[in-house]
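Some structures to go through are shown next.
Values in this text are rule-based calculations from the coordinates and carry no lab data. What you see is a predicted model; the values in this text were computed from it and never measured. Cβ atoms are built from the backbone, for glycine too; each structure is taken alone.
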Structure P
């Protein structure tokens with residue numbers, strides 16, 4: 001799939017499949033969009049859009065694909081030649097409740113008949129160990145999952161999902177972090193890094209308690225951007241906008257209400 005603007009190989013690899021008929025998501029409407037195998041007619045049309053009609057919207061920071069069709073349908077974006085990618089991780093989230101860590105996630109199994117989801121934990125974001133395993137069929141995959149880590153490690157805990165579909169293909173989720181202590185905050189990372197010229201990025205922050213966070217972006221000690229954010233006790237994804245920054249190396253510092261600070265460096269393209 002196309003990644004950054006100008007990714008010619010990714011653009012050439014993008015395909016669309018149009019599903020005809022009536023969508024029938026589990027549980028009926030209103031609901032999330034149906035999966036490909038949940039259209040009553042069961043027919044589909046394979047579309048290879050013109051590469052020139054796959055463009056990056058520089059104003060809103062998303063991809064736009066234009067192609068000609070007739071009729072109302074469901075449309076799925078995928079790569080060539082497989083349709084669609086069997087497992088999509090919609091989200092992995094976590095909150096802190098007392099001494100426990102509550103993890104919840106949602107996946108889309110698409111064309112895979114089953115999925116085995118292994119929740120993994122790490123103390124250093126490098127070596128992960130399985131702490132919970134769930135195997136679900138396609139119908140169960142349409143519902144959210146949750147797990148309570150009642151005995152987290154001391155300090156920062158990193159969590160991720162390793163998902164195996166019915167054909168043995170392995171997919172990993174994003175990694176989140178939760179802090180197992182009474183107070184404190186950690187910047188887990190910033191993504192993407194390097195930050196593209198468009199400037200959109202996400203600051204991943206793990207906090208031991210809810211509160212207010214002051215975020216300062218600076219260059220060699222000179223404050224350039226300052227913002228204040230409310231955070232929860234758990235994993236926080238804070239949107240950042242670095243569009244006004246010139247290309248170069250910068251530092252983001254998160255400061256708690258009691259003055260404790262944590263920083264991360266990033267590069268702006």
Structure Q
């Protein structure tokens with residue numbers, strides 16, 4: 001893991017109507033690290049990921065990726081960013097009308113249609129499925145897969161384009177403990193084997209402590225703490241310790257939920 005900042009959010013503000021999501025988001029992500037974003041429901045953790053890849057526009061502030069300003073990019077420039085940053089959505093978001101192999105190949109067809117041969121794409125699909133522990137299932141269909149397998153195929157599709165960054169939106173939600181452990185192992189393995197930078201949004205504290213180099217907690221529209229798992233375990237701020245221990249919901253998050 002390097003010490004160089006790959007991603008920087010500076011003074012980012014975002015609101016939806018009267019609902020303020022971020023009043024001043026400041027966060028740096030180092031190249032090659034696994035950073036986990038914590039916080040109650042509705043605080044904007046997924047919004048942060050979508051702003052990074054230009055799916056949502058910021059109201060104010062700066063987001064830089066590898067030295068380039070994302071917030072002022074047009075669609076063509078954003079397409080280049082999305083080639084380097086892949087997002088794994090909660091459901092895996094597979095296309096039910098495509099085979100597993102064609103699902104994994106999808107990003108390759110989109111980004112490398114003219115630069116990779118069919119044989120090279122087939123080889124990359126096999127490589128990606130092998131990395132997530134599902135070799136040789138190219139001919140299967142999403143409907144035939146368990147929830148855990150769907151998530152892993154979604155991850156294979158994300159890594160097939162050899163991204164530098166993978167964004168995980170609740171990667172273990174709805175999974176049993178065995179599949180949760182598999183996904184966590186894969187996140188750590190990708191970081192170690194490919195030096196992929198990972199940003200993980202999760203409510204699963206056990207997973208967060210297991211996979212993360214650092215954690216950051218969102219509360220009241222900003223980051224209230226960032227640090228190592230050990231620093232979070234010994235946090236004195238009741239907003240942090242209550243969240244980690246699950247002792248009580250953070251009151252402001254409850255108020256936010258009641259407004260939605």
Structure R
């Protein structure tokens with residue numbers, strides 16, 4: 001760095017870009033970087049056309065998860081009962097703000113497709129629309145109306161915003177991330193650390209986190225039939241989902257636990 005030759009300048013990219021930053025000013029700014037840390041290899045590929053940073057300067061350092069907080073030991077029948085889930089019911093859950101690109105509408109439709117066969121299933125939607133964001137608030141109304149139109153009022157639980165999501169994860173039987181695209185998908189890592197099998201969309205960084213299907217299940221984004229087919233497969237294969245959840249838990253503790261991520265960061269910048 002100019003004037004401080006012994007100091008490394010490290011950048012951290014958490015999002016994607018839609019505008020190229022390769023003009024003279026940005027080239028001058030970014031040429032001072034020693035490293036640019038991204039969350040996934042997929043994000044690196046997505047950023048390369050937009051930033052004046054040579055591919056050799058990128059390094060992948062994911063977000064970390066606190067495996068003491070997000071833990072399978074949080075499971076409790078009493079807590080499930082508080083949520084409205086009986087001991088014999090299979091709880092499918094999603095966590096995130098109510099936003100169209102988060103895919104909750106598609107998840108409700110897919111849940112409806114399998115709900116008649118699997119009558120002991122419940123869907124738990126954690127999150128709410130951002131107050132003041134008209135598009136999100138209208139979308140939330142669309143979700144509630146869809147639940148009513150499909151006569152799922154007794155099968156779908158809306159929790160609203162919750163500060164205790166670390167408890168909710170462990171008390172689900174399946175976590176679903178139906179987003180159209182995610183740079184990382186932090187909720188996926190949290191669910192995996194909680195010992196819960198995960199179904200995510202084959203888009204963005206989620207595919208990478210799930211090891212292209214080795215540590216979870218993948219369906220196509222915005223595709224209700226694809227999601228319903230995967231839900232059907234997961235619901236009908238208990239041993240497979242238990243094996244997958246255990247593989248995911250081991251992978252998270254070896255890769256995304258905070259001490260592991262810290263070690264990875266130090267390896268890249270030393």
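Computing Cα Rg over 2.2 N^0.38 Å for each of P, Q, R, which one ends up highest?
P
For percent of Cα pairs over 19 Å apart, for residues 68-227 alone, which of the structures P, Q, R scores highest?
The maximum falls on structure P.
One of P, Q, R was used to compute distance in nm of label points 7 Å out along Cα→Cβ at positions 60 and 196, and the answer was 2.5. Which one was it? Don't skip to the answer; put the middle values down first.
On the way: P: 1.5; Q: 3.6; R: 2.5.
Checking each candidate, the match is R.
Supply the structure label, taken from P, Q, R, corresponding to mean count of other Cβ atoms within 10 Å over residues 172-179 with the calculated value 25.4. Kindly include the intermediate steps, with their values, before the conclusion.
On the way: P: 20.6; Q: 14.9; R: 25.4.
It traces back to R.
Out of P, Q, R, which one gives 26 for relative contact order in percent (Cα under 8 Å, 6 or more apart) as computed from the coordinates?
Working: P: 13; Q: 26; R: 20.
Attributed to the structure labelled Q.
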